Structure P
């Protein structure tokens with residue numbers, strides 16, 4: 001990974017513990033969170049069937065985003081064997097996504113849900129999730145003293161994990177530029193990167209993050225090939 005002499009630009013721990021109100025969570029290279037103390041795997045913004053949604057509008061993308069997302073999710077589930085999986089909203093790209101899912105992808109999802117408490121948090125893209133996708137559907141859920149929801153609340157909120165914004169970080173050093181999805185937080189709340197294969201990212205320096213973190217500062221963990229790496233925020237640049 002990139003380093004700037006003896007001054008660390010990117011941390012060397014690919015599996016950092018991200019504390020939210022004292023609760024230790026592990027960030028993975030895929031953009032998931034593993035909460036060992038609650039045996040819970042958390043993902044955000046899967047956006048199943050984004051490719052087929054664009055195809056219906058005449059913008060053709062490879063029609064395998066759902067399958068790729070499920071494959072990466074399978075790897076995390078096999079790695080941690082969670083008792084509970086929480087998907088933090090916008091799991092479906094739109095309300096018709098479940099009808100467009102390939103039968104094999106639905107079957108793969110069903111296998112992942114076996115013997116697990118699978119929780120779909122609704123989002124702005126998927127305000128309704130049908131029973132055909134299994135699991136429980138909730139507006140939000142509180143686990144171990146933390147509130148898990150889709151869209152973070154504005155203001156100095158604590159004890160919150162959310163998605164929705166698809167945070168990404170961009171940095172430049174020695175003429176090289178790197179832009180990757182990231183986790184962003186301040187020890188009191190955390191916003192997760194989008195997990196879906198075709199999801200874009202919003203730069204954490206965008207004004208949209210100002211209502212969440214204000215001038216209190218924030219910490220950033222960029223996704224890399226082996227894990228999520230803490231980044232010195234003073235080296236971040238806008239798009």
Structure Q
């Protein structure tokens with residue numbers, strides 16, 4: 001563990017350089033370190049959102065298929081998570097492209113040039129940074145396969161950050177960076193359209209309280225502890 005923020009930042013920069021300059025070539029991947037670094041740096045703005053491969057391709061002067069290739073490399077080396085969309089058999093138009101998350105918050109913050117807690121609190125990506133951190137923790141604690149977790153979104157605005165399948169059961173998770181999250185129409189729509197067995201609104205505070213039938217707001221720490229006790 002680094003003793004200071006400066007030590008931590010230096011270590012992360014060194015780790016990223018080693019990964020790009022040594023680890024990637026040793027895996028037999030023939031992509032220049034600076035090319036992949038530039039791509040990695042550009043997709044940081046999409047953390048917690050749907051990646052627009054065509055937009056990135058135009059910026060880098062490469063085909064959208066090459067963008068997907070680079071993304072698959074970062075996914076296969078556990079740097080990026082591509083969360084696949086779930087398509088329910090309903091009449092609503094549903095999003096069909098994956099969302100991406102940096103799997104390590106420290107690496108995300110390095111690319112965002114966040115040096116300390118003050119920087120993080122003032123950064124517009126604060127909410128999505130916390131969402132990605134919480135999502136990774138819950139997926140890890142759930143011990144589920146990649147093909148059993150999804151997100152869901154419609155073109156009319158209804159969405160669910162994380163949908164987990166365990167056998168025949170469906171568990172939904174929404175991540176809200178607020179100590180007292182409130183019930184929304186989107187939550188009710190997701191619960192009903194997806195036929196969720198439960199919907200947990202995960203927040204960074206402390207407390208477990210109902211918002212509606214089968215919808216509860218629970219602090220992240222308590223959610224993670226429930227996996228240990230369950």
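Read-outs throughout are calculated quantities, based only on the coordinates presented, and are distinct from any laboratory measurement. None of these values were measured; they are calculated from a predicted model.
Given a computed value of -5000 for helix-only ellipticity at 222 nm (-39500 (n - 2.57) for each DSSP H run of 4 or more, over all residues; to 500), which structure among P, Q does it belong to?
Of the structures listed, the value fits P.
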Given structures P, Q, which gives the highest value for relative contact order in percent (Cα under 8 Å, 6 or more apart)?
-> P
The value 0.99 for Cα Rg over 2.2 N^0.38 Å was derived from one model only; which of P, Q is it?
-> P
